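Peer 1: In structure tokens below, several structures.
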Structure P
Amino acid sequence: MLCSSRVFLSALLGIALLYTGSVQAQTQPESQAHSQIAPSRTWPELKAETQRRADNQLYPLIGLDSADVAKALARIDSLDRDQWGRAFSAVADQYAAAARAATPAEAPALWHRAWRLYDFGRWPTPNSPAKLVSQTRALEAYRAYAASLSPRLEVVRIPFDGQQVVAYLRLPLGVKPAPLVIVVSALDSRKEDAADFYAKYLDHGIGILAMDMPGTGENPAAASPESERVFAKVLDWVATRPEIDAGRVIIEGTSWAGYWSSVVGTNERARLRGAVVQGGPVHFYFTREWQLKALKTKEYLFDLFAARAALYRVNTLDEFLAYGPKMSLLTNGMIDQPSAPVLVLNGVRDTQVPIEDLDLLLRHGSPTWGWVNPDGYHTGRGGGWSEERIFNEVVLPWVQQMIR
């Protein structure tokens, strides 16, 4: 059973141990700014590590075929971002062409494979012309694949500040009105990834609305303290759909998107049954000290600074370090405000978001559920806990309890 209050999930004691560390940021001595970003892996190192992760189905290559990745990597001989985008697009193009010539029964699997490759061609952020092309083709391939889905996938466009938030809605068959989980993609993933992974909610009678978080994909808002307004507009839209039970809505964010789950869980607590914050930043993540440490991590495959800076739409390290503290939920006092029920999760060994941020959420605000993997890395992965297992054994039971 899941237990409440500001403690960890007792059902997992012995596997997910209680974390009682003090609330202190992990720091390091600071030197000149230009030396603070981790040196890139060399191309041979990046090639080998990318293939290793593909062979072992490790993030961010979960779902990509190992042989396809090898074909793309064989086309690259440097760290040039355009080479990366062109190489993965070239392999994806073959599947897209095959899909166009295939029967209706065969085409969806081919489009799905093409989408995965195009999407990794723009990873982690589309910061070159070829990566932008790969991003566009990824959207086209995913939507071609999604046209075959049942329950159907609806592309929705929600007005926001004269622009549109593009999202994907899927509702379970035979459940009206259906409870809903708003799943928000993370720093380097996109709503297509969220819609693909969280489709498993449909098997449990729960709908999903997958959207890009601010600063990414087809969300027109940058990541800023004011960007919570985009989620208010999304919830307004949800309330207009009679086939959705607007009284049973949860927001879920993994990695950077967990920040928005926490914010929305507070600001929109009257309209939510709960918020899932899996590996999300809160306060220490945004400090200069943590960023100068975290930007050196080898847990991230490559281009971590580029992906993080793109969220704020800044270019230099100094701009990035100055911007981050504006987002702190401790500094702005939000962390002490009442919220909808919250489930927080992460791994003690996370090198991208400090475990102390999870501790802050447990010690402040409303009663909170928590789960920590003592052998886990970012978002709790590791030590025998895959994304799939964390979802099935921790997140899904909690969501079901909140919406019943």
Structure Q
Amino acid sequence: MNESGAHSGSAVNDPGANQGGDVTGLAEDIVIAGAGPVGAVCALALRQGGLDPLLLEARPENAPLNDRRTLALSYGSRLLLERLGVWSQITQATPITRIHISHKGGLGRALLNAQEEKLPALGYVLRYGELAQALMNALRDTGVRMRFGVQVKNTNTGRQAAELELNGESRDCLRTRLAVIADGGRGETAAPAKWSHDYAQVAVVAEVKTELPHHNLAYERFTPNGPIALLPKDDGYALVWVNAPGEAARITQLDDATFLAELHTAFGGRQGRFLSVATRGQFPLKLDYRGSEAGAHVVRIGNAAQTLHPVAGQGFNLGLRDAWELAQSCLETAPESLGSSAQLARFAASRRRDALPGMGFTDFLVRTFSTSNPVLHHLRGLGLMALQALPPARHFIARRMLFGKNG
């Protein structure tokens, strides 16, 4: 199961007045396409508030949730999960209490500290599968209605409803006041991005162990080829090592000893020697922004709305805030006005105030720090020294990273 398992078409068609002028026979108030973490959080928040959404999921009902990919949750995301009663089920989350930021070959570094922010942690590192299982348990415990083995093939819109064409165990249609696309942007008819940028970078991910204990310290190390992130996880680190595509393919195929030696050369010796590496993989990096507005009675959240570069760990947490804020919007809206243009316009405006600064921040970091330009090299060093010397600046950046627009 990815961010959300259901493939949902976020491109929309207007079937005309005869589809939307009358809501007699309307089957659902809210349908969420995708039961990954973003869709699940939205469904749980709606159910907690007394609404009764229907959640669609492409995978089979009994498919195992053993995905070992790593997630970096902000402290703000932990608060959302606590409100939904999910966080207490997470047993293997490693806290991040400090983040060390530096750039290779230059002076200047900055340290973000949870104690300085008067928080127990800046964030947490855990396996995707554990969060997915905890959310699935909560969905079942709270009685959220779910249909498995169902994909949304297409989405048609009218004045008062959306019609979802389903393709799965049964081929049928659903009419709903609000269709929520939470499929991670993987739908068969996904809309083209409003803004898109291919960074020509690939992230190599792995789990590594180091000579020195991590003491809950995370690293963001910028190099001319791309950032290297080390996130404390269990008794080792989750690694995200960004490179050009050809270089990423090469280092992914290296034997363990050579991989660890090259990683030490790129990262440095702050954690001593790298002792072991496991579960290597890679994925390409790009910026896509579709926005939440998908048409009358249809809205996008999570990666269906935007995909960010993983630097600073903003994308997944932004998606969870999408889900929570959409649920609150629905709870504040009269049932007959769900999915109305007025509701979705307010929601879209609010999410732009969160998403666009986050996208701009991550894009600025990648473009500014992933270069060997000597002028930018010295400016980066000065910027890091200024950040370390100015507590209000550190506080502002930390709060935006942890809580988005509400920081």
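Peer 1: Tell me which of P, Q gives 20.5 when you compute mean count of other Cβ atoms within 10 Å over residues 126-133.
Peer 2: Numbers: P: 17.5; Q: 20.5.
Comparing all candidates, it corresponds to Q.
Peer 1: Here relative contact order in percent (Cα under 8 Å, 6 or more apart) has been calculated and equals 17, so which of P, Q was it run on?
Peer 2: Working: P: 17; Q: 22.
Label of the source structure: P.
Peer 1: Quick check on the output: 55, 26, 18 is Cα extents along the principal axes in Å, for residues 246-325 alone, derived from one of P, Q. Which one produced it? Please list the in-between numbers first.
Peer 2: Details: P: 43, 24, 20; Q: 55, 26, 18.
Clearly, the read-out refers to Q.
Peer 1: Taking 0.05 as the value of FRET efficiency 1/(1 + (r/R0)^6) of positions 70 and 318 (r between Cβ atoms, R0 = 25 Å, to 0.05) derived from one of the structures shown (P, Q), identify that structure.
Peer 2: P
Peer 1: Also: Using mean count of other Cβ atoms within 10 Å over residues 94-101 for the comparison, can you identify which of P, Q gives the largest number?
Peer 2: Checked P, Q; max of mean count of other Cβ atoms within 10 Å over residues 94-101 sits with Q.
Peer 1: Out of P, Q, which structure matches 14.0 when mean count of other Cβ atoms within 10 Å over residues 150-157 is calculated?
Peer 2: P
Peer 1: Given a computed value of 0.05 for FRET efficiency 1/(1 + (r/R0)^6) of positions 174 and 302 (r between Cβ atoms, R0 = 25 Å, to 0.05), which structure among P, Q does it belong to?
Peer 2: P
Peer 1: Given 20.7, 62 as the derived value for Rg and Dmax of the Cα atoms in Å, for residues 46-221 alone, which of the supplied structures P, Q does it correspond to? Don't skip to the answer; put the middle values down first.
Peer 2: Values: P: 16.5, 53; Q: 20.7, 62.
Label of the originating structure: Q.
Every number here is computed from the coordinates shown, using simple stated rules; none is lab data. The structure presented is a predicted model; accordingly, all values stated were derived computationally and were not measured. Cβ atoms are built from the backbone, for glycine too; each structure is taken alone.
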